[in-house]
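A.B. asks: Structures for review follow.
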Structure 1
Amino acid sequence: MEKLPPTSEAPTAGLAVIHGALGLLLLGVGFFFPAHWGLQHPAVVKQSAMATPENLVDFGKNMAAPADNKGKSNPHAARMVWLAASRLDLLQTDELKQKIKPENPQAIRRFLDPDYRETVRLALGDPSKEVRDILNTRKLKELQNHEPAILLTSWLHHNHMLGPMAKELVAMSRSQNLPGLKQFYLSMGILADLMDEYQLMQITDLMPDVETLTRFSHIAMVQTMLPPFHSIGNNGDPLPTDNDKPIIESDELKTDLPDLHEYFTDIDTDGNKKINLKEWVNYGHLPLKTTDFPVTYSATLWAGTPTRAKQAVDYLMKHGRAGDRDLHQAMKHGKGALLHLAASGERISPHGNSDTTLSAMASFSLKYPRLAGTIRLLLMILGGALLLRLFTLLKPITLSTERQVIMHRWQRRASACALLILLVIVGEPILLQSAVSSEYEVAVKLPIATNNLNTENNPMLAQAASNNSDLLANGIMIALFAIIQVWVYLKCISTMDEISSGPTSPEQKLRLLENEDNLFDLGLYIGIAGTALGLGLIMLGVFTKPYAAYVSNIMGIACVALVKIKHLRNTRQELLEEVNQANSR
């Protein structure tokens, strides 16, 4: 009896299992590694809090009454910190509440009183030349409506509470830079309508420049802005008669704005249990307790230095309401997390968590962020390569010609590239984030004139950043579908070569080619699928421009045209000639 050669299936199966298990392990470690390009992993943000382990409540307590009796106390500013701690649901906020002062009237309310302004002018006595330069701007016709804000600013500078931006403001006053001064005093008026003098002086002392104060005031305005009167209740509907006037009743306010319902009697100044448009406008802004402004105020104050305060303000301007949520999350961990996130300028990744089991890797990612991102990418690449090797081992193929070998190798390379791009898309959340603009940029359309030309004042920069993100996402999708089309093209060519070099007759080969028509049209189907996917992502907000959708369709048409016109047509022509030669014999 003839002996069969020993089989090699068991070793191959064992090797395939090893490749698969190791590939899945590397993919898993890479996917959960706390490092994301362009985003901050939650575990890294939590770990960064260890650098400055101070919580917001302790910061507020120390501001209300310094423990070492060396720092400057400001229980009025501590009240704003208490509102922020309550908004963030932090522990021990009741202890902080006991140390704060009762609420004072807003600064602008006092400075609108002529008697109070006169008292302040007398208190200034013989001010310094810089203070006089600021006061002299009241004489300018274009700034006469800003007299309360000008006097408030003079009082702040007299008490050395304008911080580093004082020199810039004095220079603007001396040069009578009217556009810049108008914008500054408008910003000062907005902030003075939200805070008392002592809360305001704490924040102005940290402002590095006029631009940062202006941005801070715009953020405050958006955060505390009352919603449109006609958006509440049925005020958007046509009125029954011309004599009727739109009103907001108690139940309507409770339904649409439940947080504001407890202030109904404060808004209803005439006591008729109805809020009219004039009362709504006169109320001015949302109660600070119901807004994120106390958290923004505390974050800027907690930063501690003008440079860090600017980073916090710029972070919110860049990311808008989403940045609010990320900054709140960081502040819950502590001051170190706030400083790290603001300095990075990056959003917190929506993927991953701050589990303590990731603390060792998070420490490494915090110290070496670029290296950590590279390691994560390499782990995912190696894991994907091992999984591809697994499929090769499980399904070996036999190729008869050198051309087929070359085509097969290029197919594997295209498959590996497509898999790599898919892994990057799945593993990097920034590529799937919606390309949205900051809500706070809407409030920065007014020109800000300064002594020097500053390109950062251009509101189009935020739109440019959004466009760059959109182009990156479109580029990655185009690259993915381009590689898939290359794989389809190579697969079609390989199939044609396999049929052409087969042992069957020319007639049978022609029938086999006809049977593969759907394969030869696959590039067009994938192009249409890419178009549908691209348009769907636009509807979801991931893209704003349809570049990838259009390019995918074009690539599909080009792939099918190349396969059918150049290769399939020539192959069929050769087979038809073989059939004619065989019949002529």
Structure 2
Amino acid sequence: MISDDKIAEIRQAARISEFISPHVALKRRGRSLLGLCPFHNEKSPSFSVDDDRGFYHCFGCSAGGNVFTFLMEHERLTFPEAVRKVASHYGIDVPEDGPGSERRDPSFYEINASAARYYRRFLVETEHGQRFREYLTGRGIGEEVAETFTVGAASPSGTGLARWLAKEGVDLRKAAALGLVVDRGGTAYDRFRDRLMFPIRDSQGRVIGFGGRQMGEGDGPKYLNSPESEVYQKSRALYGIYEARDALRHAETVLLVEGYIDVIALHQAGVSHTVATCGTAFTSNQLRMIRRHAAEVVTFFDGDAAGRRAAARNLPIFVEESLWPKGVSLPEGDDPDTFVRKAGVEALRERIKTAVPLATVYAEQLQETAGRDAGSIARLGAELAGIVARVTNEFDRDFFLRKVAFAAGLSEDVIRREARRIEGRSRGDAVHDARSSTTVDQRRGGAPGPEELLVTALLADHGLAPVLAERGVVERMEESLWRELARDIINAVRDSRVIDSAEALSRLPEFWRNRVTSRLLEDTFADRTIRARMLEDCIRRIEEAARRRHNETLLGDLRKTEQIRSGEIPHDTLTGWRPRTSSDA
């Protein structure tokens, strides 16, 4: 884990426009930069970048954040990947804190890349590679797409890669740790022999492992993958995620297939937003990676009963990650590759358009397989409650629960109670508490109130924090969202912590975020004299409003007491009374 201090150092060093300008043509407007938003289609620029405060904001679609957010959203990087990319740009070293967090050896990626070059050259340039080239041609895989995915071949000799790596000066012990070679009696032998080779890349394009398809009737499994290593974990890898990066920036859907050839064939057919698992069942880590790229997933399954059952079994893990996949039924014996070759890509697109929600398939399977005896119903109910307990999003939970309860013929309330028992707490109460703890006035339009203006001024000039702390005005603010945001900024200044304006703005609902950002970008608070005068006015109005609320509360207490005591005036209730002034009226 990268430490918070290091993240703050990197964010403070970054000039956000340097990472946005390669993707957006920015023009200077006042102190900010303006361009067309890269996250939605627009004709008039509404995308603003503030280098001084380190954030971007689009007034058209409300996309916004800091330099890390931009890289995560636009280049589909994870947060650690985005932090490392910015750090590398400025030559900042990124040590990691905590147990088991040793930094990955960068030479591992270089060794894998060298192996990929070897496999590619063996396929393209050698006589032995002819058989593999003919196989690809027979599967309809052209040279251009094979080059894009760096498809290669492993020599049948058993030592070709080992000799190549030794000639390149690679430490063969590291190659063994990556599963490229195996040591037998002090001699390094190739792990992959006589196989069609598919390099597996991460989202940054680094080769992290390989999948090898057996040619012919030799010994060993049909597909052999790299073993788990420091840079490769099958449960966290998706084949084709790097090659699909451009398509996924514009697609709303990710197509999820099973085979390497399926990915390559669909990419060649122009359906480039396609990825595959690397020889594993779907995992939470893979689905989280997919969710960063698109909100919808489409999978493929055989149209027979067995295929539908297999597709239905995958639904729970998708729902746990707030994904509601759809399924495309293919003719028996077909996979996406063979279907496209037989029927054409337009036929596949039509099937994708009419994909069936997997929740429907799951419900149908429940109706077909659920027994009617008490034991079967109890087991089914326990299974469904276990799934529901793992669904964290309340809306997803409610939809799934209604769908499966009806199909299984069980009571929603019974499944819900059992799910809560499994959790060990009532999620409904927790959600209610979380929602009721922080509210914000959602009125639209009108002039900004003093609390909104005070927080905006504080974001514009952190030097105001000591003044506000001394006056104690923050605790008199009525709206909890403004109050907590102001309090956090003041505490950060007091503790000499770096304030991330983008993170602060992200805590505001969209309407208020747009208003505050607009004032920050338009330099409403640039003049120090005007800023000081406005601050004093905000403080005065907040204090007056606090006095009014205090007096109204006391009056309410008096009325209740009078009702109880039948007109007897309780003088002690007047303690703390502050007379109203003309400005309170």
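A.B. asks: Name the one structure among 1, 2 that Rg and Dmax of the Cα atoms in Å of 33.9, 122 was derived from.
C.D. replies: Computing Rg and Dmax of the Cα atoms in Å on every structure in 1, 2 gives 33.9, 122 only for 1.
A.B. asks: Suppose you compute mean count of other Cβ atoms within 10 Å over residues 163-170 for every structure in 1, 2: which one lands on 15.2?
C.D. replies: The structure behind it is 2.
A.B. asks: Comparing relative contact order in percent (Cα under 8 Å, 6 or more apart) across structures 1, 2, which is largest?
C.D. replies: Top value of relative contact order in percent (Cα under 8 Å, 6 or more apart) goes to structure 1.
A.B. asks: Follow-up question, since we're still on this one. Work out which structure the value 129 belongs to, where volume of the Cα convex hull per residue in Å³, for residues 107-338 alone was derived from one of 1, 2. Walk me through the numbers before you get to the answer.
C.D. replies: Numbers: 1: 157; 2: 129.
Matching structure: 2.
A.B. asks: Moving to a separate point now. Of the structures labelled 1, 2, which one yields 0.55 when FRET efficiency 1/(1 + (r/R0)^6) of positions 475 and 515 (r between Cβ atoms, R0 = 25 Å, to 0.05) is computed from its coordinates? It would help to have the intermediate numbers written out before the result.
C.D. replies: Values: 1: 0.10; 2: 0.55.
Among 1, 2, the structure yielding 0.55 for FRET efficiency 1/(1 + (r/R0)^6) of positions 475 and 515 (r between Cβ atoms, R0 = 25 Å, to 0.05) is 2.
A.B. asks: Now, a different point. To test your reading of the models, identify which of 1, 2 gives -20500 for helix-only ellipticity at 222 nm (-39500 (n - 2.57) for each DSSP H run of 4 or more, over all residues; to 500) when calculated.
C.D. replies: Working through the options, I get structure 1.
No lab work stands behind these numbers, since they all come straight from the coordinates. From a predicted model like this one, the values you see are computed outputs, not experimental measurements. Cβ atoms are built from the backbone, for glycine too; each structure is taken alone.
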